[in-house]
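Visitor: Next up, some structures in structure tokens.
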Structure I
Amino acid sequence: MIWVALAGLAVWLLVLTVLLVGVVRHVAEVHLAEEAGPTPRVLFDFSRSGPPVGSRLPTLVERLVGPNPNGRTRVLTFFSPTCGNCLERARDIVALGSLGVEAFFFVDSREPTPESVELVEILTATLGRVFEGDDVLPAMQEMNIEALPWIVSVGGDEVVDSSFLSRGTNLGQWYGAARDLEASNEA
């Protein structure tokens, strides 16, 4: 009888020891993580947005921009009127002067707002085609565009390049402009 009680006590001590080791280990990991500081968070993974290079234009987008029988380079740029960065990039595009490519601008606004009207007016000055309304959101979804502004270069009917349009983007390179934005700012 005493042997059974001692065996039961030994099992309980073993279980408590394993639990105590687990708790101590967890506390040590938490302490080390706090010493290392906060882990950096990636708010948005730009590599997952936009159409893949080498893919064909989706049907809706191809219908909107029309056929490209001569295979000229085309640049499709997607904007939102609620995005301050979009308005800045639109002004930068206009500042380039003449564009050396066929340009298409998609403004994601289903109803006219003062911001969307201003954005469309700015983009119209480029002589590129501006799309707004019901077809823009489905076109963005077909192109897997999740961040704005977004720019896509198309050669023929194939995506050549696709990127988030940041302040550091060389617009002259994308649009084949007669002068680069940085050069126009220096003058």
Structure II
Amino acid sequence: LSAEYARLFDELEASSGVLTPEIEAYMDSIGARTIGALFSLQDLREEAAMAITAIKDKISAWSDKIDRLTKTGERLKDIQINLMDAAGQKTMTNGVYKITRTVNPIKVVIEDDTLIPVRYLIGEVKLPLSEVQALKQYFPDIVEKISIDKKQISDLYKTGGVEVPGCTYVRDANVKVS
């Protein structure tokens, strides 16, 4: 890649691919907007594609690393919880850390959405906007898709112990470090 085209590549990257008047003037000065530049421009595109592939590979590797570290952190937390439970301790301190065993709020886990009673489903409909606007006068809360109202299900369980079919109620253990 010639120095002129390397500069063009860098300037285009810096401008996020926007052909500014300065870049256009530079392209004219090196003949980059002529048929003779066709293959040099393809070289630039190939370089960009290779850079994209290399960056995507690095992102993938870092994403995998993040996943592994996240799972490692969760397992270490589980070990801490088990150690504190085995020792019968709710709070422990060593001068650096104060670790307190806590319990997270209830979390609703949908195991079988076909068992959820209709009264806990939120219906949403897809219509042309003009039809939605016409229906809004009669149905002001009209929406576009179906989802489960986990908050209502959770509130029922928290306030009255009412269990909804198709759900389990999970209260994860946790530790708080201060």
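Visitor: Ranked on mean count of other Cβ atoms within 10 Å over residues 95-102, which label among I, II comes first with the largest value? Present the calculation step by step, with values, prior to reporting the outcome.
Guide: Numbers: I: 16.4; II: 12.4.
Largest calculated value belongs to I.
Visitor: Thinking of I, II, which structure, once mean count of other Cβ atoms within 10 Å over residues 103-110 is computed, gives back 12.2? Walk me through the numbers on the way to the answer.
Guide: Details: I: 21.2; II: 12.2.
Among I, II, the structure yielding 12.2 for mean count of other Cβ atoms within 10 Å over residues 103-110 is II.
Visitor: Using the calculated result 16.5 for mean count of other Cβ atoms within 10 Å over residues 55-62, pick out the matching structure from I, II. Walk me through the intermediate numbers first.
Guide: Details: I: 16.5; II: 10.0.
This value belongs to structure I.
Visitor: Supply the structure label, taken from I, II, corresponding to distance in nm of label points 7 Å out along Cα→Cβ at positions 87 and 151 with the calculated value 4.0. Display every interim value, and only then the final one.
Guide: Working: I: 2.1; II: 4.0.
Computed on structure II.
Visitor: Let me ask another. If you work out Cα Rg over 2.2 N^0.38 Å for I, II, which one comes out largest?
Guide: Ranking I, II on Cα Rg over 2.2 N^0.38 Å, first place is II.
Visitor: Suppose you compute helix-only ellipticity at 222 nm (-39500 (n - 2.57) for each DSSP H run of 4 or more, over all residues; to 500) for every structure in I, II: which one lands on -17500?
Guide: Values: I: -13500; II: -17500.
Value -17500 for helix-only ellipticity at 222 nm (-39500 (n - 2.57) for each DSSP H run of 4 or more, over all residues; to 500) corresponds to II out of I, II.
Visitor: 24 is what came out when relative contact order in percent (Cα under 8 Å, 6 or more apart) was calculated for one structure; which of I, II is it? Each step should come with its number before you reach the end.
Guide: Values: I: 28; II: 24.
Source structure: II.
Where a number appears in this text, it was derived from the coordinates with a stated rule and is not lab data. Small disclaimer: the values here were computed from a predicted structure and weren't measured. Cβ atoms are built from the backbone, for glycine too; each structure is taken alone.
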